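**Student:** Read through the structures below before going on.
Readers should treat all values here as calculations from the given coordinates under stated rules, not as data from a laboratory. What you are looking at is a predicted structure, and each value in this text was computed from that prediction instead of being measured. Cβ atoms are built from the backbone, for glycine too; each structure is taken alone.
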Structure I
Amino acid sequence: MIRDNTPELVRKANAAMQQAAADVLVRARQYNTPIVLWRDGKVVEVDPFSEEFDPPPKTPPAAGME
């Protein structure tokens, strides 16, 4: 069993940030506006429909890890 020693406040903050990011993606796709990011020291606009925002593919569990 893996213990999670992350403080409750940090878990809540991380969950809030993930929800905010998901909301931004939905809104950008809804209104067809770019998502503005800071990347490599520069501000860039990224198409909200680009593959980098697609969820990762679900992979089957490894043998014996079911």
Structure II
Amino acid sequence: MKYLHGFQEALPQVKDCLLDGGVALLPTDTVYGLAVHPTRPDAAARLFAMKRRPRVAIFRSWSPPQPT
């Protein structure tokens, strides 16, 4: 686990973590969220295991709007 200071330092490392199937802890304005790459089944499995949830549980997802 790494603790990164500052957005500019953290962004490339978080991107690499997610692309490699890792789990990232991201701050928001009120809480922290866990993030995984949505197309990595191994990352989703890791997230389910970390949260001790059955594989049938639902997680919320978000992605930025795509240009039209």
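**Student:** State the single structure among I, II that was used to calculate Cα extents along the principal axes in Å, giving 38, 36, 27.
**Tutor:** II
**Student:** Now a separate question. Ranked on mean count of other Cβ atoms within 10 Å over residues 15-22, which label among I, II comes first with the largest value?
**Tutor:** Looking at the calculated values, the largest one is II.
**Student:** For helix-only ellipticity at 222 nm (-39500 (n - 2.57) for each DSSP H run of 4 or more, over all residues; to 500), the calculated result is -13000, so let me know which of I, II that is.
**Tutor:** Here the read-out was taken from I.
**Student:** OK, next. A value of 3.3 was computed for distance in nm of label points 7 Å out along Cα→Cβ at positions 7 and 39; which of I, II is the source structure?
**Tutor:** I
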